[in-house]
1. Once relative contact order in percent (Cα under 8 Å, 6 or more apart) is calculated for all of P, Q, R, which comes out largest?
2. Looking at mean count of other Cβ atoms within 10 Å over residues 60-67, point out which structure of P, Q, R has the largest value.
3. FRET efficiency 1/(1 + (r/R0)^6) of positions 4 and 84 (r between Cβ atoms, R0 = 35 Å, to 0.05) was computed and gave 0.15; which structure, P, Q, R, did it come from?
4. Quick check: -13000 is what I get for helix-only ellipticity at 222 nm (-39500 (n - 2.57) for each DSSP H run of 4 or more, over all residues; to 500), calculated from one of P, Q, R. Which structure matches?
5. State the single structure among P, Q, R that was used to calculate distance in nm of label points 7 Å out along Cα→Cβ at positions 52 and 172, giving 2.6.
6. Can you say which of P, Q, R returns 43, 28, 22 when Cα extents along the principal axes in Å, for residues 44-123 alone is computed?
Structure P
């Protein structure tokens, strides 16, 4: 009996709920199996985002405690939903390019513009952020305007990123400085090979 109910739920989730998710979130692209059930996507994000209109301009799931502004300036790959975690703040007015399989930890700040230091009414000339494929950004990080993060990078919690981060490395922040440690092997999963919903 339990298996029968599980199969019925899976059938509805894979057909009806998946259809509703695709209608509501045209830029949501995740593996059809192995990520998160479609009814959970609807339960976590749909009411706040589509009915209460919190972060309603985003065409992918954004958590109601997150704030994403300048959505029209975001270019994102698959398996990447900026703002889907708790308390994320993204200012994308300076341009934000995210590769495939980019995960942003809770309470992270990504700001693609800054004020001009000699006249705070103006924007600085430093704008935009580029983040490569297969990047994990830990919780409570700050990614500042002008940053360029390579592919296959893991950024530890609490890091402040400015400037260039090379591909294939792990970034941690000690009390004195940012440490960049080379990785010893390539990233293992290619999200572009999975069937997407």
Structure Q
């Protein structure tokens, strides 16, 4: 199995997600200067790492003040993190975690999630919140499932849970439940606001 530089983070990087990062740890900056990819793993600050990380590919880099590093990355394949890995480890030996579609109709689920995201965006605008989410999901159901996880107003532990779901079908089904719940909350708050006006 391949060995990767380990980058524990308090935020989740998902497959196909693009991010700009400033690496503040000088030693980690030096290690990343010599590689084009690393293992990004969510860490909540405790002694353990999440069981699933992402192979992050560096698409651009530049020096930052005080020997730090600015990088642009894109999330690649999911990686299975060994049970004994710790946040203080320098590297990690990890294997690719294959993505399977599952038994559901992923095209239908993607289309339903697309409509759900659009309803949520409309409710957010109506409630006066900034329309910060895109209403267009990727045509590929698996990529769309990860894209939705970055768009929905959920915590990083919840995003990590979505990434760990074994199949695209199950992930899309869970995201449909989340977006329906979040939209329902906004609609309820809108109703309360109208009653009080």
Structure R
């Protein structure tokens, strides 16, 4: 990949992280955990879910830059224990994937805005730092990144799978688009609260 494309991908990851944090901060604590319906996670869940993916990505990128996988902040600091939440109720990789909507709602209501934002900021900063360390040649390298789960679109079931090899640039694109999708959900939910939804333009 060209140097300009690599720089663009890095910036896109940084921008998405910044937007997600801003979307979590501009709402009140009540809005952060507001339950819109039985079938919709609250705004705060989207931030937490993306923070988990950023944390997972930074750990896996270390295999490219240092030769060995780094620790996820989530597990290193025993965040679920700090939050008083059973790991078994947090879905696949304790990331929210596969949670019922009721579990997703309960997670954010119990934890609250401050704790989620604090974790998200640390996770995003660690991911940004890991991305910044990538050299131009690293973008074309293969590694075992974020593609270690499977999803059944018909049933909605998610499960951990055998890790699949991918290219670093592929994972960065996936992470940025994944984050943008959840950012859009957060903006839409802000609109339902009667506030201006758009933050990212």
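1. Values: P: 14; Q: 22; R: 30.
The maximum falls on structure R.
2. Details: P: 20.8; Q: 10.6; R: 17.1.
The maximum falls on structure P.
3. Details: P: 0.65; Q: 1.00; R: 0.15.
Computed on structure R.
4. Values: P: -3000; Q: -13000; R: -18500.
Label of the source structure: Q.
5. On the way: P: 3.8; Q: 1.6; R: 2.6.
Label of the originating structure: R.
6. On the way: P: 43, 28, 22; Q: 47, 33, 25; R: 39, 24, 20.
Going through each structure in turn, the value belongs to P.
Since every read-out is calculated from the coordinates, none of them should be taken as a lab result. The structure displayed is predicted, hence computed values, not measured ones. Cβ atoms are built from the backbone, for glycine too; each structure is taken alone.
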